[in-house]
Structure I
Amino acid sequence: MLPADRARDVVDERAEDLIELSHAIHADPELGFAELRSSARVATVLADHGFAVEWAAAGLETAFVARAGSGPLRIAICCEYDALPGVGHACGHNVIASAAVGAGIALAAVADELGLTVDVVGTPAEEGGGGKVLMLEAGVFDGYHAALMVHPFPFDGLEPAVLAAQGFEIRYEGREAHAGAYPELGINAADAFVVAQTAIGLLRQHLRRTDRVHGIVTHGGDAQNIVPAHTAGKWMVRATTLDDLDDVRLRVMRCFEAGAVASGATLEVSYLPRYGQMVHDPDLVALYRTAAESLGRSFTAGGGAGSFSTDMGNVSLLLPSIHPAIGIDARGSSNHQPEFAAACATQSADRAVMDGAKALALTAIGAALDARIRERLLSLGSERATLRGSAGRR
């Protein structure tokens, strides 16, 4: 039996387990870096299928690396399982996790004959925490030749637009006072946000069409008759590239600084990891397209996607990667809406688990069997290893 046929059969044989895993994660949403049960569910299924599991990869409690095979071509299948506050799995990470598990199990069945090592890499806190960024910095992704994953959307897309992004937390510190009797004694930290958001609103007319600035005030005060002394918010900027991102972030920070100057409050900023733009590897994209179309999926120009951000972009800046969109029937909703969360535990989402697992496995098999692609991936890996060695000797 051909490796591709065997891989498809393995996914079909594990259909009940994969769908059960997806639904279990969906029914028990956990936020980033706290996905204790979700990560354990995923890693346990892999361990039960013969994978050697390294727990707490990069020192992160809910990260892991599960390995099968010992071939020279090393493929990482990236797995996400964190949910969103308030709306649960409204980005479908339960589908991502189960598809990754299915792909890993399928590839493990053919790894030795194809000269593959396949790792399912459990990456926590994609929703803002930058689990992959921290794992990259710790060297977890060193030595891989390619990284693959799929992400559910209301459409199928090969190369969705992924912007660079950075989140940050804003805190203003002022001084309390009685708002009726002695307002002149107060320093209003809420006013600082009013000034900053007004400035950001005016700034928008001078930003590029692909730039984004958005955020929320998480604490605006404690009582209506006390001048607010402590306010806080969470914000994010996005741009086409990391270089553009730095420019936008600087301009937005000036708006927050203006709030501090105008109100007299002091400003504190805490930055979250920067997310890079996504570079889709053309060879891997072509292999994925062939695989997905063989499963009955189709693609249109543009795919109907808006832009978004993911720490998979950082991985793609290091090694050949793909992050295609796999479509589900979202019933008119889109990612990060409650209705999309509900759609991620339906028959359509279950099909995405199965198709995603097969398409990822077939992509890796195609890369292993195509002499040109295999050699290119291995050569690029050798070049990265040489560069890392040179940097280490300086």
Structure II
Amino acid sequence: MRIWRIVLVVFLVLPLSAQVTGLLTQRGRTVFPIGSYEMPKTDAGLKAMAEAGINLVRCGNAADLDRAAAAGMLGWVSLPLQIGDDPKGTLRKSINTLKGHPALAVWEGPDEVVWNFTALSQLYKNGIHKVKGEWWLQTPNAVSYAEKEAAGIMPKLREGARLVRTLDPKRRPIWVNEAAKSDLGYIRQYIDSIDITGCDIYPIHEKEKDPAVAADYTDRFKAIGRGHPVWMVLQAFSWGNLKGYSTEAVTYPTFDETRLMAYDSLTHGARAILYWGSAYLPPEETAFRDSILAMTSELAALQPFLVAPEDKTVRVKLIESEGRGQVGDRGVSWMARRAGTEWLIVLANEDAREHMGVEVSGLGLLNGRSLHELYTANSTKVSRGEIVVRLMPDQVKVYSTSRKFETAHRTGRDYTR
């Protein structure tokens, strides 16, 4: 939910994935996916991730799935769906080899498949695009190249997805991760063949930092997906770590920026939070890695709420000192969930300015009870079904009726640049 801007999506087509929630099942329990693309080389590294709340990890083979299972985690496996049911049986073999593994939870299709034949910068470096950013200029050359590639890739991708359905008796969901700005038209050519959509977004650069765009792209893929769950892949690296690709200085997200990206994704409806890029961190970079694990630990402590439905009775209103919002404001997003008698309220200021009057109402069931701001000493008592709070620029406040939803994993929460 968001103040100032409301996106209305009308679903005209019922997707094949109507019954897929984006949540996973582990040992008979519904869990919110907290994932990592990094498969550590050591079991100790994998155990540390599991202890920090990561429950889903990218696996390349059965041995990786065995390691994930031993650490108490689930795994996902990437498949080259774009080759379809190829004559050599490559895709069939991959599916049949792994489909019986109990730790396998999700099949992933080709990463950023649309981006790779439309706007990828390598297309210019390899001489396919004649000028930088040619896709965004929509030149005849860029358009014709994309159309030709799509004509070969999209039917095969749909065929590959059908093959997964045929061969996997457990009907595990198929997920395709896209780039944040991947083309709507081409994504729609395969969207009804998969179950979960979403994108990666890495907005912290040396000279440009806008963590709140995670909200914008969660909204974008909700609109693209026709009801499909959205999984968001967030930043666990610095662009300066990608030698040979980026010339930026090493600049990591602060813990506060990491926290805003995660909660912005959640308040806008993401059904999983995953992290990419930690495999590129130098071994000596432990402080930033700790900050990512602090975030996954915080999310893991909220599992009962993250798998619960949203409470639609809660409302948030900005009563500004200035009287009106400013041009370009995103506003404040929020999320309200209940787990039994306990409540969770999340408020995320998506603006680089303060909001000094944030009214949270619809809390009549909590009259007289205290809401504790987690990870601070602050508490506020609900009166007349509401509380009033203040939010500093880009600030997140997480309230609960109990402090038992705080994680004991605090190392990394003070990470700054």
Comparing relative contact order in percent (Cα under 8 Å, 6 or more apart) across I, II, which structure shows the greatest value? I
With log10 I(q)/I(0) by the Debye sum over Cα atoms at q = 0.14, 0.22 Å⁻¹, for residues 25-160 alone coming out at -0.78, -1.15, pick the structure among I, II it was computed from. II
Determine which structure produced the value 2.0 for distance in nm of label points 7 Å out along Cα→Cβ at positions 57 and 73, calculated from the coordinates; the candidates are I, II. I
helix-only ellipticity at 222 nm (-39500 (n - 2.57) for each DSSP H run of 4 or more, over all residues; to 500), calculated, reads -8000; among I, II the input was structure II
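Given a value of 18, 47, 27, 8, 0 for P(r) over Cα pairs in 10 Å bins from 0, in percent, for residues 193-280 alone, calculated from one of I, II, which structure does it belong to?
This figure was derived from II.
Here, each number is a calculation from the coordinates, and none is a lab measurement. Just so it is clear, the structure is predicted and the values come from calculations on it, not from any experiment. Cβ atoms are built from the backbone, for glycine too; each structure is taken alone.
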